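Next up: some structures, all given as structure tokens.
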Structure P
Amino acid sequence: MKHTKTVAFHTLGCKLNFSETSTIARMFLENGFVRVEFGENADVVVINTCSVTDVADKKSRQAIKKAVKSSPDSVVAVIGCYAQLSPEKIGRLEGVDIILDTKEKFNLLDYLKNKSINKISKASDIKEIEQFHPSWSFGDRTRTFFKVQDGCDYFCAYCTVPLARGKSRNNSIKDTVRIAHEIAEKGVKEIILTGINLGDFGKSTDENFIGLVRDLEEVNGIVRYRISSMEPNLLSDEMIRFVAGSEKFMPHFHIPLQSGCDKMLRLMGRRYDRSLFENRIKIIKLLIPACFIGVDVIVGVPGETVEDFNETFHFLMGMDISELHVFTYSERENTRAIHFSDKVPYSEKKHRSDILHKLSSKKLIEFYKNNLGKETSVLFEEYNDHGLMYGFTENYIKVEIPFDKNLINEVSIVKLTGISKKGNVTVSLSI
């Protein structure tokens, strides 16, 4: 292989993938590579794939084909969940040189040292994967996505993530806090804690998530933390009370529901019922009235009748939540749901998705309107969008203001004044 100097990356899927790509990219830069944009001719092209749906699979294949076309003489390396689940399919694509599974993706540089690269493919049994690789994104100095947990032991009926990511695992609290200090030294003000099943943090080290957040609170330099997503059965009263009294952990929760119908929750293999979810929302709103609550919902799982969907819709309509993340069920190999009867036609799945997206928009506007007139703090980002800059309030309201470089990466006190044509909240600076 010729001496490589340039490298391009393309990432699909979740924030964990983005944090991992960023970490792998830093390894390349530390070894003398220069990073170029994906689509430019590069010596090495790395594609970090997703496989959560069939659409994700398709996008991964499209990215691979684009890489081969734009860099025909490059070494094309495919990593990530699609590489773990479907290495044979990837291997049949023209121009792919390296396919690395979940266990080996952080060793990519070692494989590039091989002088005779010819379809290297590593696909370990996911049960063998025990090592945890902490990762964090860097580039936007305002905030970073910090992977503190990986894997999942839940095996919900529709989900391939445990097959792609392996069992739940994490670093010790001590090592995790040490990395948070390193992130703070880079000038980052906000950390978003990410994981596949974040509330399971500590399972592999005999610790727990509440212990982690208490220690992270003491890290100097980081002024804001957000918790990316937490299962309702793992979101304890203690955790909610901690956030309510914390100066650094923002009033912002993201809680997967998936269905507001108990029949469907049992069918999916979820570990709670809707009464537990409802209880979590009530406690959050009691202790943190202005808290932003995002909720995941899946439509069209086989067996979901019109009545089941309507039950979900009315349940969500009555919940004091801020936004929905709506997912359309996609058949995945090696899951229980693929064998369920009473498949929901695509047109009906789309119809149900459209209904919930409209409900989400209504919920978000209501949440924004309920906060107008309030004073709050915003951490502004550096992106200049045709004279506008953006930031988020403590409770995750996206705001816009005329660009001012002096506000970048600064926490400013603002008053929420209205809603813009873009759907963001307009603000005035408080002096």
Structure Q
Amino acid sequence: MNKSSILVVDDAPDTLEIIKRNLSSQGFKVFTASSVTEAIGFLDEIAVDLVISDLRMPKVSGLDLVRHVRANFKDTEIIIITGYATVEGAVKAIKIGAEEYLAKPFTDEELLRAVERALEKLHARRAVEIESGPVFPPLEGIIGESPAMRAVYKAVFKAASTAASVLITGESGTGKELVARAIHYNSRRASSPFVPVNCGGIPEGLLESELFGHVKGAFTGATESRAGFFQTAEGGTIFLDEISETSLAMQVKLLRVLQDREVSMVGTDRIRKVDVRIIAATNKDLLKLVEKGTLREDLYFRLVVLAINVPPLRERGSDILPLCQHFACKYADESGKPPPKFSDRAIDVFLNYHWPGNVRELENLMQRLVVMIDGDIIDVPDLPSLMRFSAQKKAGFDKTLAEAEAEYIKNVLASVNSNKSRAAKILGIDRKTLRKKLEDI
């Protein structure tokens, strides 16, 4: 049985009852309050793990409650729910301390996932016995205050304080190079060069020369000596993106640099010492490549002295709306247009979309929308068809009416522990009708 306690605050009695019933059925201890004033009085008497509050309520709003909780109850998480979702409202709620932002109507599953995420963060913080973690300064180009990103910030500043090699992992488009730059520019090497190299974008026959340089006459076309990326990065950091794309022969040469900080230019046996920090990145599982024999095990362990995983956008729920606003404003400014607004329906799609291309996909979408739309409001018809279809499927719009009805009846029954009398009352039908519908499911 779950022992976590939750206070639900909403001026709508029906909403209070539904949320209480759904969460109670999952084992949570649930309390309710119909106003912010009542909630504040309750919190002064009883400690709770999580507060779920409506945004708009008479006299005192949910944002005021967020401020009160953040100022007085550091060991309590907050989720804001609203039927009037806007980017500005979400950003404001998140900025002042709300952990999650849910737009009505939401499903029982969406509510439960939000509750579980908030409580996981709370329990993790308690496990390491810190009530409030260190406050990190903003990282250039990185937007987000979700728990997943806060963990990244913490890792960045730890990595920046050392000279050890770093391996950054994460899906394509998550911002691995931004994290590498943040490590460099917060380290003692910040005044020296940061040199990014896309290992997968350079032909294998040229990669050695590009990395280590070559002397005049080393190969056809080498009319003069030229320094490589490692020499260019002297005193600074070299960022080896897509490190998994290098051949086994090149991996041997990279291993030598990692072990001895020495390079040899193509065309000569002369050894040169280099003072360069190496940060590598990949979107693949390197251990699996080691098992397959396409990545040297000794190189892997040299690279992974420090490891940072950049989470996919779908695991950074509270960051999605601030990112949308940031990129929309950026490209509107570049185009000389006023920043666009987002309809409630568009916001729902953004929050429910899977974002397979991560932050890069979101940025590209915002740029395209700013350029292409004629008005100042971005709505669902303006979005790519794949996004619209994905959102409709997630919302259940690919179901028949009979399937949707059957699913709803099952959910109601589950919420009341299969009590058919209570379920029939909620559904607005009698027990006989309910029994007949259950026979048809």
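Where a number appears in this text, it was derived from the coordinates with a stated rule and is not lab data. Keep in mind that what you see is a predicted model, and the values were worked out from it rather than measured. Cβ atoms are built from the backbone, for glycine too; each structure is taken alone.
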Which of P, Q yields -10000 [helix-only ellipticity at 222 nm (-39500 (n - 2.57) for each DSSP H run of 4 or more, over all residues; to 500), calculated]: P
For FRET efficiency 1/(1 + (r/R0)^6) of positions 150 and 214 (r between Cβ atoms, R0 = 25 Å, to 0.05) computed as 0.05, the structure of P, Q it came from: Q
Value 21, 44, 27, 7, 1, calculated as P(r) over Cα pairs in 20 Å bins from 0, in percent, assigned to which of P, Q: Q
Structure with the greatest value (metric mean count of other Cβ atoms within 10 Å over residues 254-261, set P, Q): P
Structure from which 13 was derived, relative contact order in percent (Cα under 8 Å, 6 or more apart), options P, Q: Q
